[in-house]
Every structure is written in C-alpha cells, then in structure tokens.
Structure 1
Amino acid sequence: MTKMARQIGAVAAAFAVLLFAADGARAQEQAGPAYEIVPVAEGLDHPWSLTFMPDGSMLIVELSGQIRVLRDGVLAEEPVAGVPDVYFESQGGLFDVVLDPKFKENSLVYLSYAHGSRKSNNTRVARARFDGAALTDLAVIFDAVPAKNTPVHYGGRLIFLPDETILLTVGDGFDYREYAQKLDNHLGKIVRIGRDGRALSDNPFVGREDALPEIWTYGHRNQQGLIYDAASGRVYAHEHGAQGGDEINIIEPGKNYGWPVITRGLDYSGARISPFREYEGMEQPLVDWTPSIAPAGMTIYRGDAFPDWQGDIFAGALAAQHVRRVKMENGEPAGEEVLFAELGERIRDVRTGPDGYLYLVTDGENGRVLRVVPAR
C-alpha cells in the first residue's frame, strides 16, 4: 500500500468514527434527557426551603415570612398562622423550618430567620408547636451575637444530627468578615445547640474564656447549604465566596475553614482579599467553584428513582441558574455535571424527597417547587 493510500485510509477511518459519534449524539438527543420536570407548586413569594412532613404534605418557606402548606398536591391559600415577624430585606427573611426528631410525639418545629431592624439584626432560631395549620407556643431559643447593621450574609440553614442536637449556619454579615476568625462571636460560624438552645458541654470550645460555647466550626462566609449524610456519617456545608471561592466543605468540630485568610475569590472591587490559598491550621475545601456559581441548598441523593445519582451531591446555583451535580466516588469528588439549566431559573433549594425523587425550589417573586422524575 502506498503512503498516499494509507493516508486516505486513515482519513476515511477517522471520518467514519466521527460519523458514528455524531449518530450516537443524535440518538441521545432523540432519546431525550433521563428525567422529566413536573411542577408541584407555583406562584410562590421568594421560596427559600422545603420540608417534608410525615403525613406526605410539604412545608414551603417563603423568604418574605410565610410558611405555605402543600397537601395532596394542592397549595393551601392561607399561610400557616403564628409565624414570628421576620426582618425581610435584601437577603434577610424566613429561612428554614425543620422537624424535631420526635415530631410525631411532640409536634415541635424549629425556624431560622432574620430578626431585628436595618440598624440591628441577627440570625435567630425559634421553636414552636405545629398542628398542621398554625404555630403555637413560640419560644426564641438562640440569637447570634453580635447584632449587625447589614441585611446580608445570614447563613440560616438548620439540620439535626443523630444525637438530636442542632447545627445552624451563621454568615459573616459581609462587612464583618474578620469576625469569622474570632471566637468571641457567632458571625462566620456553624453553631451546635440543644433542642432548648443551650450550648452543649462537648462542643469544641467550651471552657475557653475567649470563645462562645455554641461554636462548632469557624472561618465561614455565607453558608446556605448544610446536610448530614447518614450513609457516610459526614456533615457537608457549602458557602458563597466573593468573586470565586464558592466551596463545599466536610464539616468537623473545632476546625477552621479559613475565611477570609484563605480564599480563591476576589473582592467585588477586583482586589485580592488575601494572598493565601492555604494556611497552616486551616482546612482546604472538598470542592471549589471559581468562577462562582452562588450555591444555595444542597442534598446528597439517596433514593431508588435514579440509581446513577446514588451518593452524589446536588447543589442549587443561583447565579449560574442550574443544579451542580458533584459525582462522588469513595467519598471524593470524581467530576461534575450541570443539570436543569434548561429551566433558566435561579435554584434556591434542592432536596431528596421520601419518594426518592429530587425536588427543586426556584427563586424569585414567582418561585416554584418542581419534582424531578425519571423520563417515561
């Protein structure tokens, strides 16, 4: 075979491979995505989070200060009565509602929200009884200190740990970022409290004169994703960076997650926040998103509807307007995938439902709750 013939043969073979790949891509496009997105509730006012109830209903929290009940697929016209007044401005408002581990026996729920005024506000946690229509016996159990005069960076995510203690994220208040490295305040921290709001005796900084006893971890910016994964025993949190430097971290008590000493992000002015990307005694992120995606809400998928997603992390993205799937293998990130970008909406929360489906909460004045189900 002549040299020219070999070259022609190689070109023909390469062209055949390209045709095969193109045919495969077209076939995949024709088959469509592996999921369908089904509207569950619409016309919501800045929905922020979603809670699944034992009776199959859902509580949808609106940042503006309402809790809406979705029961049997119908959104109740009247919001839940008895919700405390919240400071609703900019990023402030009503954040999370979580159920007491013994909710079936005591009907207790816990709310996180912004409290106060423009000149003096903070992240607050209250406890109340919920009868399906109203909150009663409301009691404030925790206030982050000090109060601040900025309507941003509250954190506000709540979860229960297996020992029935509470974790709460408290943001750095934006103008108070240096406070995140100081232990005499709650800003830029994750705190751990009991069901009555008390500090726990086995918290990592109990007994230190320079530290508040509720602090579990520090060096955070604005943490709007927090989950406990029973399968791995890990706590994960994600937080907003500035321009770049969004992070997912594995949260362990007593550790320092670096903000603002270490970051991959830039200040909004374009200036460098810090010359350091790592520093002794400060944790490195499990995942870094630079440029920023503005993460909000997070879940680890543990369900039967999507076997390929099992154990993967799903984080909503506000600025990027999609959900970011972080593929996990042996506890480590093994790639990422952009999902649901076709919606063109800011994703405020992501949850795994008890039915094994994925649920999305979209942001804004006409927000929605959407169910992701396998394609038929």
Structure 2
Amino acid sequence: MVSKDMLHAGRVRSAIRDLFEFGRKRAAEVGEANVYDFSLGNPSVPPPAEMTREMVRLLSDCDPFALHSYTSAPGSNETRDAIAENLNRRFGTSFTRRNLYITCGAAAALASIFRALTIDAGTEFIAFAPYFPEYGGFAAAAGGRLVVVKPDLEHFQIDFSALEQTISAHTQGVIINSPNNPSGVIYSEETLRTLCDLLRKKSAAFGHPIYLISDEPYRELNYTGVSLPLVTELYDAAIVSYSYSKSLSIPGDRIGYALVGNAMPDFSDVFDAIAGAARMMGYVCAPSLLQKVVAFCADQNLLPDLSSYRRNRDALYNGLTQFGYTCMPPDGAFYLFVQAPGGDGDRFSEAAKAEDILVVSGRSFGCPGYIRIAYCVSYETIIGALPGLGRLYHSFQP
C-alpha cells in the first residue's frame, strides 16, 4: 500500500514537463534546430563568468572536506551574512543572518513556509490567477489548501474586490509572485501598499496575522528600471521566498532562501517553525558548495544581463501582435502570456505541436483561455518560430 495522494501526485504529471519531454523526443526525430521549445523556464543567459571562475577556484583550491561538509541547518554564517549585507546595501534594510534560512531553491523555501504556517486541515492560502501551479501541491502537502482569486484578465493585477470576498477566518497566507510567472506583470508599489492595507484590516478583524508570502525568483528580471520594494518593509507579517535560479542562471543547482522580516509578529516562532518544517521534510542544509558561490556573488553584487531577454521579448511580442495575437507586454521575468486564438489554450497548445512549436496551455496557471511562451531561448528560435505562429493564428480564425 502507498499513499493515494502521493500516488496521484506522481502520476498526474506537470503539463510543462510533459511538453518538454515531448520536445526532447521530437528533437531526436527531426533535429534540435527544427523544434521550437518554449515550454520550460530554463535561463538562456549563461551564468556570470565571475561566478564560474569562483566555483572553479573553490573546487581547485579549497579543502575538499570543508568545502563539501554539512553547514548548520539554516546555512553557513558566511553565506547568510553576505546575503544580508547585499540586501541592506540595495534596499536600505537592517537584516542580519538571523533573518535568513538558506534553502534548496525557492521550492524548498515555499514548501517549508507553507508547512510552517499550516495550523490544521482548514488552513487556506490565497493565490491570484494566473499563478505558479505548484502552489496547490505545496499547500496540500502541508495539510492545507489553495484558494485561487479569479484573474484580472485586462491587466493581470490584483482584483481587490475579489480578494476581499475570498479572505476568511481560515486564511493564513496570501501569495504574490512579482515579476509574475506566467504573465511577466510586475505589481507596482501602490498595488503592494493597497494589498498590505487590506491584509492589516483583515488581520485585525480575524484576530490573527494573515501572512504575506512573496515568491520572488524573478526579482532581478525587471525591464522597467524601477526598483521593486521588499515586502518586508511594507508589511510586518511578510516572508520572502527567493531563488538564484533565474538571476544567476543556475536552476539545476537549487539554492535560495526564506527571509523573515524584522517586524514579524512572534519572529522567533515563525522562523523556528520554518526551520522545523524544513527539518521534517528532510532539508538538512542547502548544498555547501553553492552556499559559498552565492556568498561570493552577493559580495560582488552580480546581476543578470537582461539584454538578450529584452531582445527576445520585443521580437516575440512585436511579431505576435502584428499577426493579431493579444497579450500583455511583460515588464519582467521571461514569459509572454497570450490569449489563445479560439479561446482554448489546450487546443492551441496541441495544434502548435504540428508546427513543432511547444507552448504551454494556461489551464495549469488558472487561465485556460491562454498560453504561456517562455522566451528564454535563443534569438534564432524566436525568429524561426514566428512563421509557424503566424500560420497557427490564421488557422484559428473563422
């Protein structure tokens, strides 16, 4: 006998991963250059050269026993100090190592945060469609459930009227993801302040904190030139989940952190609950080599080169809109969220396979009438796919 819930989770595969695997199969049949794979959010910008050199230096020069040994569960002091100092320089904050729990990427941070905040089977976490589909799994695995606020299909911002109606006494947390996967939308500071005001009002009404969980793997992939505020400085009961996967182009190396703000009510209880959740799920410590690497990158303030992503975004957005597609121009991340011609993302995604173009249906993100296109690919892939995308658009017209 095995867990029916876990069996279901293992057999109901990610639509994104399934599409990626289909692309690998097609590439073997027709050649890599003939498959236009926009399925996965794998960065197409190489990691910073300075980071690569530092990793080689560490592997060549350091004591291998010290380099690969366990660190303390929250991460090494060196790493947490470096990240805290980097955040303080950039955002004018006053963090120390005590605010940071280093994790195996944002997934481990989110899973630990959800588990730490789940009180009982009635615990609810709220997300805004479109949303990253794994949130539902993290909430369920923690013993709670995800409640989704309907999308604002005009701007993909927060529908505050719908949110206010959704918050209840069972609401333990509200999740935001900005820059957003899949829409690329960034929430303005005004939007965040309005959200925080509403959460303060509801927290007072229900007599317990409603936590704001900010999922920020795309924080540095911001094309607006306007710095994004840290939510810990806008709202006391805020927790940040961060990953270096996108900013340093190392998604397979799994390194990130959970950040608890200084003003958090019952700070020690919240931080220790995150630590306890990580322990119970088997996250002993994040990879020690990667901890040293991100400490170096934080000291050097290494940031991604956005020029190729911006070039891809502009070429794809301009090409699609000239055909007649409708989508929001993204301010960040590396995705376009496009209205599916014909109104059915599943049908369009399936039809696109005939052109060897792989785009993800928006159903998994809570918007079945849309498709997600990950433009973190080569510029040549963008240009090569446009004729087929044009043919697809016209094939769906009455």
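Values computed for the structure shown
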{"quantity": "Answer label among 1, 2 for the case where distance in nm of label points 7 Å out along Cα→Cβ at positions 168 and 312, calculated from the coordinates, equals 4.1", "calculated": "2"}
{"quantity": "Comparison of 1, 2 - label where mean count of other Cβ atoms within 10 Å over residues 176-183 is highest", "calculated": "2"}
{"quantity": "For helix-only ellipticity at 222 nm (-39500 (n - 2.57) for each DSSP H run of 4 or more, over all residues; to 500) computed as -3000, the structure of 1, 2 it came from", "calculated": "1"}
{"quantity": "Test item: mean count of other Cβ atoms within 10 Å over residues 208-215 calculated as 16.2, pick one of 1, 2", "calculated": "1"}
{"quantity": "Among 1, 2, which structure scores highest (criterion: relative contact order in percent (Cα under 8 Å, 6 or more apart))", "calculated": "2"}
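Each reported figure results from applying straightforward, stated rules to the coordinates on display, with no laboratory input. Worth saying up front: this structure is predicted, and the values here are computed from it rather than measured. Cβ atoms are built from the backbone, for glycine too; each structure is taken alone.
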